[in-house]
Structure P
């Protein structure tokens, strides 16, 4: 059975702040989530995102963002209003979240509601597992924002 809301954490735990999306969803998994909500750690899924959300109407993607805002800023935007491609770091396969969403649009394979929660990062340094202090401090803020968005997405009941 498909979940009513799917939360997908993206990132690379071995590239410093790029792993923030995975840290956020791990924090989310520790919460009591409403029925119908599924949380997955996708790593660097590239185009596999299209398969992960297939058949799901409401999806929240969580990933690192580099827009020039202060580190630790939590961004939230609808997939219909995507930022420039350069805002989302590249995955190890050269396909980032923006690329996958754009392709999903062209193929008619987007969820009915797709929200992207991004945390502004400082570094993508390879072989560093720790988050920078400002990004680590944003993990719980991002988690709380996602919990709010889940409540908005779930049917009243």
Structure Q
């Protein structure tokens, strides 16, 4: 035990900070979010090593603190912060113009025949069909319920 103590006895906050930065750089290369929590635990252990009293901050106390923090943060990362692992685009409807029309309000342009016709959303006219097969009159307020290809599927507002 004397040999290990001689190797790690002068364990300081700088050692934990260096470990945290190394783990963080590996995490940036890998992108799993698992090493992120362990790197944060090393950073917290660096703070602990810097401010804890001498009796608590010997190398055994620091290792125990690090182990508890690493396991705790790892479990939190896998449960509470599990949503961070999912890749989400900047905008869910980016380059999906038709999906952006869902929920918008407009008016019919002309009368519908056999459930088909045209609607106006903003300053643009679109081909449309009614969800229920009805034939609304000209100027009827509508809401876009869904899309099918380049056709809006509408319902009365």
Structure R
């Protein structure tokens, strides 16, 4: 349900971008890399999709990410992409269990061995860790899952929605 791809980007350069844009989270858990053309708050055009919106509506790369390793990574993807965001997860936290409508691609920028994606399988689950190794990881987010940060440190992933199966 999670597999490492051949697509990679410089992890140090990605961390430098994160350090530069980090104040823009401004209390939010997510920061929009891409937004909708008519977004009122382009850097926080994230979270649950608004009624009638699709991942493919997120066509504008925000200026803060243009000319960076983030834009370079998006340009070399072997699939069309849409909604893309930096997702920050606080220590000792868990997302609600859910399923999404498309594949997601994760690039771990900061993480540790106690951060997981859990896939629900019947009455049990499978834990998977996405390492910060410079590679993009394909995740079948159409399967019921959650993210868990069981550590004492924050984790940040770049998450890209694939459009080829929207």
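All of the numbers you see were taken from the coordinates with simple rules; none came from a lab. Here the structure is a predicted model, which is why all the values come from computation and not from measurement. Cβ atoms are built from the backbone, for glycine too; each structure is taken alone.
Match the computed value 16.0 of Kirkwood radius over Cα pairs in Å to one of the structures P, Q, R, and report its label.
On the way: P: 15.3; Q: 20.6; R: 16.0.
Among P, Q, R, the structure yielding 16.0 for Kirkwood radius over Cα pairs in Å is R.
Source structure of the calculated read-out (FRET efficiency 1/(1 + (r/R0)^6) of positions 15 and 127 (r between Cβ atoms, R0 = 25 Å, to 0.05), 0.00) within P, Q, R: Q.
Using the calculated result -3000 for helix-only ellipticity at 222 nm (-39500 (n - 2.57) for each DSSP H run of 4 or more, over all residues; to 500), pick out the matching structure from P, Q, R. Present the calculation step by step, with values, prior to reporting the outcome.
Details: P: -9000; Q: -13500; R: -3000.
Traced to structure R.
One of P, Q, R was used to compute relative contact order in percent (Cα under 8 Å, 6 or more apart), and the result was 15. Which label is that? So the calculation was done on Q.
Taking mean count of other Cβ atoms within 10 Å over residues 31-38 as the measure, the highest value among P, Q, R is held by R.
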